[in-house]
Structure P
Amino acid sequence: MSLVEAVDLNVWFAGGRVHAVRDASLRLEPGRCLALVGESGSGKSALARSLLGLAGPTATVTAGELRIAGQDTRGFGPRDWRKVRGRHVGLVSQDALVALDPLRPIGAEITESLLAHRTVPRNKVGERVVDLLTRVGVPEPEERARQYVHQLSGGLRQRALIASAIAAEPGILIADEPTTALDAAVQARVLALLDELKEQGTGLLLISHDLAVVEALADEVAVMRHGVIVETGPTDRVLDDPRHEYTRELLAAVPGTRPRPPRGPLAKGDPLLTVTGVVKRFGARTAVAGADFTLRPGETLGLVGESGSGKTTLARVVLGMAAPDEGTVLLDGAPWSGVPERARRSRRRTIQLIPQDPLSAVDPRWPVSRVVGEALAATGVPRAERTARTVLLLERVGLTPDLLDRRPAALSGGQRQRVAIARALAPQPKLLVCDEPVSALDVSVQAQVLDLLRRLQEELGLATLFISHDLAVVREVCDRVMVMKDGVVVESGPVEDVFAGPAHPYTKALLDAVPRRARTAHEPAQERL
């Protein structure tokens, strides 16, 4: 019996004006993984959430046939769905920080599912919580069960969310971008866990823009575009011999498989940024232990490492958002660390941040004109000139003036990231700090943003500190790379040299953890980037 069977599934929003999913048909068998891939807005999540009755109160869902675990769900009400969710179908979403309740320990989160579905006696619940956390690879499970989500790293949060999703032993698991924000090593552990569940008979519906993850886990792939499944078939066939032009376009945009663009010699001249012996501590923990590097105009330096390795802390020191406990930072030849904020304020336009999630970095009530205009105002641009300057900035990043009055929530992921880049360019900076700028974007939009950043760097001579867990992206855009582990820079050098012949065991382990689609055809594993 199929675990999931949908025939001619349609989903409409906005009173029928938006046809999000069109005549989609799919089948999921026990112990198999079906992956849904496609650009943002292609209908992947709308399709998957409609299988759980979670398409939303404004959605209209119809189907010729729609069965979950053998039950016809087309006439289900809220009470019927509560019996199915958790017990027969588990959901692992992309952002565990949002999905898990911040006001209670993760052990209580898992306990709720166990009690709701009465899968174990009440006096055995605590023991079962520890067993589940152990099963998903959470170290010190008794202690972690008492911790809150904000006390966990990204990888631990995601594993805790998986533990909650599988607590009632559902036969179906829907994983919506489960590894997007994770570094390569943690991603590999989460993928291994999902693969283990599949081997035990769980049917897995995987939604992902990461084709390397799809290749590592999926048995079959369904490619969606504009709400339509345009191609479906065995994973090897679809990814190695795509029949549809759109599938070929997706595959051509995968970082690491695109030809590395020719780059001139490394930038020359005086360093724009000089970091010397920087140490940053939080209580007894040393987050950054003696970092040293320089960055020149026109150069891109990649900063990689696991969650908790010190990347973000070092970036905050560079941005002047955190003071080093030891060491110095020079920006454009003048002291940047160890000086009062009033002495830095007039120079802050020199260095700008492009965040990972622009939606949470700006006021959601503001239209694009105000988001970018605020940055112009801060640099003294008169009010009468701001609209025209904003339009020029939007055009520079490939956006049109008709977006001026839109709010961030009304933009696609790629559009929001381009607005964030326009906002960062408004003060005419010399240095950009890019913190995971493309991790949440699908591969085609990701490729467009990377190409945009490269073009802007060449046109404006920008220096870039590029922080990413995606080693394929780092190889594509960076001149040099710096690898961090436990606050220590364990290896650095030209990106091609480090990736082709890593000297440190940790660098080798990071490269070996990268899924295959993100590598080139060269062997051994650490040379596949």
Structure Q
Amino acid sequence: MTTTNPTHEGRTPSIGQQTRPPIVAVVGHIDHGKSTLLDYIRKSNTVAGEAGGITQHLSAYEAEHVSTENKQSYRITFLDTPGHAAFEAMRSRGLEVADVAILIVSAEDGVKQQTIEALKLIQETKKPYIVALTKIDKPAAHIEKAKMSLLEHGVYLEGLGGDVPFVAISSKTGEGIPELLDLILLAAELEGLSADPSCPGEGLVIEAHVDPKRGNTATLIVQNGSIESGEYIVSGESLAPVRIMENYLGKNSKEALPGSPVRVVGFSSLPAVGATWRVVETKKQAEQDVAEARAERLSTAAQRTNARGTVASPGEEKQPVTLPIVIKTDFLGTGDAVVHEIDAMPKDERLEVRVVSRGVGTISENDVKLVAGGKLGGIVVGFNVKVEKEARDVAERLGVTIMVFEIIYQLTEWLAAEVAARRPREHGEETTGSAKILKIFSATKGRVVVGGKVEEGLIADGAEIKLMRRDLELGRGAIISLQSQKAAAKKVEAGAEFGAMLRTQVEPAAGDYLVAFEVVFK
């Protein structure tokens, strides 16, 4: 694909590099106060509208902050990333596009699992970051303890032998938030962020979804240049004429400047989240770039097919049973979270969980047919989407399971249980005890009364048994009555003698062994 931007008629001549507003990714453990902080900054209440009280999409917002140092107003773009473990790809994508990160750590809880994961992602992207110790208004807040937990994980704060800036904040009272915003501006100044707004825009796709009324829609971050109405945006094999463009408030906009998040409606297909995009002048140029991207993809796919080598002949190894799954979500990036959860499930060589399709929007009849016909009956799992009536009717007829969720961890728990229930079961035997037969009291057709001593484990009334002579299995049967110390017993443990009536077709002898076992399915 062409990588240079053409000159745009109608654009003003280049005015050179100017200071660009910082893009800030807010990351941290679930429920440590990321969204609540942004709510305070934006004077809104997003958290109350989040299903389950957690952020489940990568969202972008703009805020104005008046510096306490020079009293000038500055624009800052914030990326709110989900804290749940499933949304690792979203956090990574947010950090990739960001200039500065805020690592949120609750003063109540200190460092938690997703804190460590977020810190690792920050370090991998080498982004400067600020630690925000949240919830300092809470009775259980312990700022010094939270600092020590960071120190234990290699985060050396200013004043504690390091150079990582931090600030203690309350998103309820606003304490510390102006200082946090000042630190963001300082970090951005040290980074020397700049852009030329007169150049054709370029940046990253941070989210994509299908609007039921307006079609394919993507949220973009402008990293350099700008977008103007009438231009074309190209991202991989997707293109969009810039006709409907909205700012972070959902208001129509004719221009998007560097550092801005913007929503563009009307893509030919959903662009991949995390992909780059750029502005081109004409539809012809956009279509040419899309054609080149498609040709490159097909060429790469062909090379991979040729490189696979010889395929093993059927029967050389046992083939696993396939469980096909279709994933439908409201936003394209949310599909990453569902795939993350599937990949994290325990692996079993007898069962292959295969995602045959991922998409956004309503669950349709075609989605159901994609997973029908297998041995196990496929699964269509949805996240914040609706199900067409025809899809439910076909699923019932074809034995396909459809489930829709609004909260990621509920989806995870259900899917894990459903996959576990569909695993092919292999039965095996587990020995529960063995006893040496000391005496044969009587033997009639199908019944033998023996006396013995338990050497290992225990034997129980009703247990299935094997009768062994050295390494040879004589036959099988069951204990139909058991006595110990001349009284009926439910079980007899190692070291104790017993009498038992066995149901068996073989005749054991003194010195043989009675081995009790149970059948288990794995």
Check your understanding: Quick one: helix-only ellipticity at 222 nm (-39500 (n - 2.57) for each DSSP H run of 4 or more, over all residues; to 500) came out at -7500 when computed from one of P, Q, so which one is it?
Key -> Q
Check your understanding: Looking at structures P, Q, which one was Cα Rg over 2.2 N^0.38 Å, for residues 295-358 alone calculated from, given that it came out as 1.46?
Key -> Q
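A value of 108, 56, 44 was computed for Cα extents along the principal axes in Å; which of P, Q is the source structure?
Clearly, the read-out refers to Q.
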Point to revise | If distance in nm of label points 7 Å out along Cα→Cβ at positions 199 and 231 is computed and equals 3.0, the structure in P, Q | key: P
Review point. Given that relative contact order in percent (Cα under 8 Å, 6 or more apart), derived from a single structure, equals 10, which label among P, Q identifies that structure?
Key: Q
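If mean count of other Cβ atoms within 10 Å over residues 151-158 is calculated from each of P, Q, which structure is the one that comes out at 20.5?
Values: P: 20.5; Q: 13.5.
The correct label is P.
If we compute distance in nm of label points 7 Å out along Cα→Cβ at positions 183 and 303 for structures P, Q, which one ends up with the highest value? Numbers along the way, then the final one.
On the way: P: 1.3; Q: 4.5.
Looking at the calculated values, the largest one is Q.
No value in this document is a laboratory result; all are computed from the given coordinates. Note that the structure is a prediction, hence the values are computed from the model and not measured. Cβ atoms are built from the backbone, for glycine too; each structure is taken alone.
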